[in-house]
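Asks: Okay, got some structures for you below.
Each value in this text was obtained by applying a stated rule to the coordinates, not by laboratory testing. None of these values were measured; they are calculated from a predicted model. Cβ atoms are built from the backbone, for glycine too; each structure is taken alone.
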Structure 1
């Protein structure tokens, strides 16, 4: 038995193959920019889902490192200390004038 749609909206696809996810759908999913995943099924159905936090940790090295940090912080919370003002100031000096586009594609190098 097929699932029944809770919401249904028409959308236009541009010449560049782009469309806008209607605000009611974004609100229903509780998503913002860059946080959805499209899944195409064999029967032609397309599912739009929130991107899960686990999707950000697909790299096993990063995932294992983050798990290690989490376990270490839980086991020894007394070792967590705030950054010193000197280190923060030095970091600010090193990054002064550096522009970062978080949406830019990373080079293979």
Structure 2
């Protein structure tokens, strides 16, 4: 997934982040909005189950831990291989989606 994003966004700073326990700041680092705000990405693979509330809650906590502008969840879709990351899903609140459409924030 990081390889796809790095290539798609032409940014080699996008990479997996080391876990920090309860102060976790997301699974992927190096992604920014077009205004320069940091984006926290939480990555999930639960054999086809999508757990909306706990995943979005976790992304929001990690967004706060990182003092990032945006927090989203990227999840592996059942039946889609890891080598086809472009077809995996992104989960976010409507508020986050609207912020992204507006260009994100710069914080």
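Asks: When mean count of other Cβ atoms within 10 Å over residues 23-30 is compared over structures 1, 2, which one is greatest?
Replies: On the way: 1: 12.4; 2: 19.0.
Top value of mean count of other Cβ atoms within 10 Å over residues 23-30 goes to structure 2.
Asks: For distance in nm of label points 7 Å out along Cα→Cβ at positions 47 and 79, the calculated result is 1.8, so let me know which of 1, 2 that is. Write out the running numbers ahead of the final one.
Replies: Details: 1: 4.0; 2: 1.8.
The read-out was computed on structure 2.
Asks: Can you tell which of 1, 2 yields 36, 30, 28 when Cα extents along the principal axes in Å is derived from it?
Replies: Working: 1: 58, 38, 30; 2: 36, 30, 28.
This figure was derived from 2.
Asks: Say we calculate relative contact order in percent (Cα under 8 Å, 6 or more apart) for every structure; which of 1, 2 gives the highest result? Show your work: numbers first, answer last.
Replies: On the way: 1: 10; 2: 26.
When relative contact order in percent (Cα under 8 Å, 6 or more apart) is computed for each of 1, 2, structure 2 gives the biggest number.
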